[in-house]
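Just so you know, all these numbers are worked out from the coordinates, no wet-lab data involved. Just so you know, these numbers come straight off a predicted model, no measurement behind them. Cβ atoms are built from the backbone, for glycine too; each structure is taken alone.
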Structure 1
């Protein structure tokens, strides 16, 4: 899969193409329907498959002070999109110039003149162009003139709830991890490279792998039942927050994960932490003993959630 960053790096594509456009934040079940449709049309008609993304996402550009929380970072989006054997991802820089580009000019200058589209696959509520004036009806109107097909994919629902990035973000921030997982079609996860911490967990008998987090993550501070993916999956517990304790109150948000009964060096390794259930909110501890006792209780709760015992964990290694 080829990634093209910026319209200025986009040369005219000679092959006919099938495309889809959007933020694809979360790459949830609705996005997967779009991606699978693009792949199917491309294969059946021998077309180049193209996905158009935006960086920053439009709502981040228009609301710099309080942008919506991101479900997936750009690199993670690419990882999920690659699963659908897409040929090209065009990442358009969303700036003042592009935000003022009319829907008609977007169709002609990019979709027709640059991408040579024969099919466009979009959700039924798709809007585009300056002031979001473009919609499916405008695409269909231009499709007759420029000889391309518009495929409208209906919105998907689970438990009578519309599958959307907005709803997934909402349920994550409400600590409804299970419902967010249903709409995503997989557990919500956090990717990151393990960094050195202050070794407090190790001195208490609970060594942790630490990942620095950006503040724009749609998850509340607290303790979670998790699985850790590095080569294979492990069970564990994690704390997300600023680690208030008897030692200090850091400002940077961090994820600390403790893997049950496994001694593995993860420093500088990239891992994925999959969140399953929130156990409690983050809180302050006035002593090492108080923190150690709480960690012990948290681990009991997580093991009960996963329906496992210490004996089972040790014998699964």
Structure 2
């Protein structure tokens, strides 16, 4: 990946099929817009179809030839994840890139349809299930990749395997950090398992630094909304177009490698152009990866089928 990478360096994406979760706003919308501009066919995986259609109208007003498709999925509801994957599989014999971008941030404690803590359910379990359900279609893709969007905050996270749902003790940001660590552990463990299986699919991780999105402004009214949305965003945050550059380079740059983590190159990784950054030791710990994988398969009911290597 070249120093100072921007979308001007993105190769032509004509003929490639992308799935972007949370594609109707923020980083997801910026990612979708950039991929469509370069000729990619983008499937907008969104919770609210009306918002997805508005995003399509916004992009096509700028780029009339954009190839876009809106599909409904609620990442926090595993039933809709399965239904979404089933429809996608019926329509697409191959997929090229899955960008696991959607997230919720710091809500009061609430549970998903299946009874899991909402942030862990949406940010991690939904993406774990979706990736597993689409993996065979990705294996048929052209230069196939899974890009999982984590956060600087993964370095502050701790996986509470004895209390993943926060029943004993819950803090909104603590469990957001847990979900972002889960993203990092998953992306690395997926890389390890894909490599061991000899799969053509690459697993990459990215983080946007501090980017002004509705994650901050849609947090519940209170301290975090004031600190992040009203104070932090105007002073420190970069635009969604800039924040999306790490995940766009992970999805499209020819020279990136499976297992790499890409984030901004500026001070504290808060903003800047994409560069290789470090994962926390917890994210690459083999026992943590195995344990999270086993728990995730149990909670989602999705078992990954990796190809058998014929020697």
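I have 1.15 for Cα Rg over 2.2 N^0.38 Å, calculated from one of the structures 1, 2. Which structure is it?
Traced to structure 1.
Could you tell me which structure in 1, 2 was used to calculate mean count of other Cβ atoms within 10 Å over residues 6-13 as 11.4?
1
Assign the value -8000, calculated as helix-only ellipticity at 222 nm (-39500 (n - 2.57) for each DSSP H run of 4 or more, over all residues; to 500), to the correct structure from 1, 2.
1
Looking at mean count of other Cβ atoms within 10 Å over residues 46-53, point out which structure of 1, 2 has the largest value.
Structure 1 comes out on top.
For the read-out Cα extents along the principal axes in Å, for residues 78-173 alone, a value of 41, 31, 29 was computed from one structure; give its label from 1, 2.
Source structure for this number: 1.
Tell me which of 1, 2 gives 25.6 when you compute mean count of other Cβ atoms within 10 Å over residues 94-101.
Label of the originating structure: 2.
Here relative contact order in percent (Cα under 8 Å, 6 or more apart) has been calculated and equals 19, so which of 1, 2 was it run on?
Answer by label: 2.
If you rank structures 1, 2 by FRET efficiency 1/(1 + (r/R0)^6) of positions 118 and 206 (r between Cβ atoms, R0 = 30 Å, to 0.05), which sits at the top with the largest value?
2
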